[in-house]
Structure 1
Amino acid sequence: MTDTPILRLGTRQSPLAMVQAEEARRRLCEAHGWDESAVELVPVVASGDKIQDRPLAEIGGKALWTKELDAWLAEDRIDAAVHSMKDVETIRPDSLHIAAILPRADRRDVLIGADSIAAIPTGAVIGTSAPRRAAQMLHHRPDLKIVTFRGNVATRLGKLEAGEADVTLLAAAGLERLGQEGIGTPLACDHWLPAPAQGAIGLECRSDAARTIALLEAINHAPSQAEVLAERALLAGLGGTCHSPIAVLATADGARIIISATLFSPDGTERTDGKITVDADDLGTVTAFAEDLLAKAGPATQAVFGPPA
């Protein structure tokens, strides 16, 4: 047993976030030969969890998932924060460092309430607060109606059960981590791309915390890290925000990364696709690819991106 924890991991206290923090703790303890008590989980209620009735983009964006944990890192109340990487702002302070990405889970979205996109009844209501999911769905099915759905997995499934929408979409990775992988229909990535960094868990600490960085790097999964960095570089090159419907998937293939990306206008009428293969460490080419993709997009798409970072 360890009287004083070696590492304090900050996490949101939603059920999914706690499961992800527990996975990070397990991997750290296995890598270093520690007892579970060596890693303390420190939960915080994030602003994004407190405000459930409005789209994230209207109330402060992704910073609502990270600002409390950022403050606790600055105040030395925690040594590292555990994040769903798709919820982390593209541009992070220089004072913080993403030291580890865990092995990435299922990247796909899961359709709940219908067996396929084609099988959704005409005029049905789709519950989602993600511009990417809304635009991508409207591109395939312009007859559908979108309503805002926010909250954790259980909350959104409850809203669906209560009839607030006919269909919703959730991340396969989150359902799997919560032991609910049997519900819904996963959507193949060859025709329905996920969000940047979907399925990836990251650990972030202070940039000047050399000891913590070294401890966290022991559980970094290099292929997953390469994918996440490429997807985040694409998002940065696009100037993407919470308002931007961007779907992307980077796939590590040895020392190379294959990136497929699609930009949409918010109503789904405009679609711009691109694909590139680059060296895993060539993020400059990813940025140039993003700028070229945006230049090819229509005006309604360009209006919700940029200027590039």
Structure 2
Amino acid sequence: MTNPLPLGRPVRLGTRASPLAMAQVHLAADALCAAHGWHRDAIQIVPVTASGDKVLDRPLAEIGGKALWTKELDQWLIEGHIDAAVHSMKDVETLRPDALEIVAMLPRADVRDSLVGAPSIQAIPQGGRLGTSSPRRAAQVKRLRSDIEIVLFRGNVATRLARLERGEAEATLLATAGLVRLGEAGVGTPVSVEDMLPAPAQGAIGIETLRDNDAVRALIVAIDDAPTSACVRVERALLKGLGGTCHSPIAALAAMEGDTVRLRAEILSADGRERVAEERLLPAEAAPALAEALGAEMLVQASPDLRALFTP
């Protein structure tokens, strides 16, 4: 005998159809079942092929930016086809539709990038190629090794690993959290955050609902991990202050320290030669507002060429 369904029917969780997104939606479903004592038939997983998964031969910034990961799910939420959407938070645009709200985040996983194909960035052969579509990763690598050639790698984890195997590059960088969630924890070597600060919100999974759907919000908020939410919201506030886009090399990491948040952030030129970096200890309650102000302050410190990467 099954438990009564929470809404008189299963809760419909929308997700991208990529293997990593599917692994992440199952983590969210497991958390909901554990929190509410549900059987798995209380959850219906609804996958969609996102626009960003369809065009893989051009940088994301050239074909519509991060909205390509979310726009189908946004529409399904607004039209009532799903009750909540599960996202990789680093892929969610800073400004969201007013009708929607991220109401919960799962406990954050490893925030580091992993290097695949070489034991370290220093070990990549002179003039070697590194495959990535991330302006942040490209700029950080160029800052460490100006001789390395960046080649465009887009697609899911399996696609990028296959391109590496075919010899299209000597190395690539992937999110450690994604590798772990796909059962590929032994692939690659994590890079210290001292060498490569991660993308804002890297390693975090968020669940979004309609802002005015109180019944669903009450179910989802039960699985919110407060420290993760607090830190990711600070990092996203910094993004808002910077006005960053998919063209913008931005790294940020927030960590709770008692009743304060330690925020480290950097912005870089595409070639890695210019870097503006800040580290601040912020009172937790005011941290999002202060992080947004810090983003604007970092732009003031930047050269006109670097600032140009942060203007529409």
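All of the numbers you see were taken from the coordinates with simple rules; none came from a lab. The structure presented is a predicted model; accordingly, all values stated were derived computationally and were not measured. Cβ atoms are built from the backbone, for glycine too; each structure is taken alone.
Couple of notes before you dig in:
- With mean count of other Cβ atoms within 10 Å over residues 37-44 derived as 18.1, matching label from 1, 2: 1
- Among 1, 2, structure where distance in nm of label points 7 Å out along Cα→Cβ at positions 189 and 301 as derived comes to 3.0: 2
- Mean count of other Cβ atoms within 10 Å over residues 13-20 derived as 18.4 - corresponding label from 1, 2: 1
- For FRET efficiency 1/(1 + (r/R0)^6) of positions 93 and 157 (r between Cβ atoms, R0 = 41 Å, to 0.05), the highest value in the series 1, 2 is held by structure 2.
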